[in-house]
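Down below are the structures I want you to see.
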Structure P
Amino acid sequence: MEVIKKFLGLVWIMLALAAAYFCIIKFGLPKLNTGHQEDLVFGIIILFILTPIISIGLAVFGYFALKGEYARDKM
């Protein structure tokens, strides 16, 4: 079970990178380039609020899982 947790930690880190890529390249930057005010606000929210929360949260969770912090013997 511990091997699965460590493997899933690596998966979470890869998901963090994928989430950062999609939030920046696919969602955030195209909204900033449209020129409409509502798209500008949405792009700023995605780039500066949601992207760090999502990607850093997933990466930290994956790092702790990879490090073994969720092991049964830690309790």
Structure Q
Amino acid sequence: MSLTAIGVGMAALAVVGGGLGIGIATSSAVKAVAQQPEADGKIMRNLLLGSALAEATAIYGFVLGILIIFMVK
């Protein structure tokens, strides 16, 4: 297996993982707001923080995968 394939796989998994994480967090936040509307501010603040961290992790993995692809040559 070449390092290019490893880089491509790593980039794809990072992006998919970030997307799944944000989707699961969003659905949980919607359920929590539906159950406790008065806690809307706290729930949304935590949702935005978690989404930002998941997105940053996905971007780091994607950039690392791209670097592996282009540094092999």
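Before moving on, here are some points about what is shown:
- Value 50, calculated as relative contact order in percent (Cα under 8 Å, 6 or more apart), assigned to which of P, Q: P
- Which of P, Q leads on mean projected area of the Cα convex hull in nm², largest value: P
- Which entry (P, Q) yields the derived value -32500 for helix-only ellipticity at 222 nm (-39500 (n - 2.57) for each DSSP H run of 4 or more, over all residues; to 500): Q
Only the coordinates and a few stated rules stand behind these numbers; no lab work does. In this text, all values refer to a predicted model and were calculated from it rather than measured experimentally.
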